[in-house]
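Some structures to go through are shown next.
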Structure I
């Protein structure tokens with residue numbers, strides 16, 4: 001199982017190993033991991049537009065990311081799944097803190113304030129550090145603002 005942390009510094013934990021920063025292959029591979037974890041399946045063109053690099057470069061960066069996550073594993077067996085020019089993470093092998101956050105926020109919706117406290121507190125705990133805090137890109141800033149708005153005021157510093 002791969003645990004991907006996007007609140008704070010981007011980090012992957014698997015089988016007792018923690019990967020962060022350059023362990024993930026550099027800025028673009030790390031950003032590609034974040035985009036796939038946040039958005040699900042994306043075409044090579046969509047990823048290229050978001051990252052600001054040509055599709056061939058993005059494809060090479062995805063290979064670097066695969067190699068860093070699973071050294072020696074062939075592309076078809078990777079946690080980074082490619083299919084007909086689109087890429088996604090294997091959802092059966094990946095847990096993402098942002099998805100857990102979204103589930104907790106959804107669980108609080110429509111509940112009385114007393115019953116909403118527990119999931120909101122858990123969501124706030126996940127979001128104690130800003131989303132993608134080390135990423136200085138327009139898409140990361142946009143996502144930080146989006147997630148900041150999801151948690152009621154006073155609960156976290158997304």
Structure II
């Protein structure tokens with residue numbers, strides 16, 4: 001991945017509705033080489049999909065809850081059951097297996113406390129859990145879906161800008 005690819009990715013992370021012509025113009029390529037780069041990034045799995053980002057409050061799920069879970073069991077069967085259960089719950093926006101005292105961390109989006117209570121009851125009935133601790137966000141200070149593409153990790157790779165293909 002070179003600097004042009006990173007610029008394409010940064011622009012698409014900001015606005016995936018850009019036309020190929022607009023994207024090409026902004027990165028200094030003609031449309032065909034730009035489109036080939038986008039297709040290559042998709043084929044490589046760098047671009048996994050293009051979506052619309054919604055305001056959670058506008059669609060009725062403005063309460064964000066971070067749920068820390070300690071598992072009582074660490075077998076592959078338990079993990080498969082847990083993964084299947086949280087994957088089927090639309091309120092779960094993200095789920096991570098963690099290192100440290102907490103085994104799993106969920107980010108949950110719900111309408112209100114009553115909706116979270118319903119989610120909580122479904123979660124604890126789906127799989128046996130040792131401990132569940134919930135933390136309610138009072139304010140979202142920063143939220144982004146864009147990954148940093150030009151920090152020190154990229155500069156250290158020493159990739160020179162590629163010529164137009």
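Hey, FRET efficiency 1/(1 + (r/R0)^6) of positions 99 and 139 (r between Cβ atoms, R0 = 30 Å, to 0.05) derived from one of I, II reads 0.95; which structure?
I
Can you say which of I, II returns 1.34 when Cα Rg over 2.2 N^0.38 Å is computed?
This value belongs to structure II.
Identify the structure, out of I, II, from whose coordinates FRET efficiency 1/(1 + (r/R0)^6) of positions 3 and 75 (r between Cβ atoms, R0 = 25 Å, to 0.05) was calculated to give 0.00.
Corresponding structure: II.
Here relative contact order in percent (Cα under 8 Å, 6 or more apart) was calculated and came to 31; which of the structures I, II was it taken from?
The read-out comes from structure II.
Here helix-only ellipticity at 222 nm (-39500 (n - 2.57) for each DSSP H run of 4 or more, over all residues; to 500) has been calculated and equals -11500, so which of I, II was it run on?
II
Only the coordinates and a few stated rules stand behind these numbers; no lab work does. Computed from a predicted model, the values in this text were never measured in an experiment. Cβ atoms are built from the backbone, for glycine too; each structure is taken alone.
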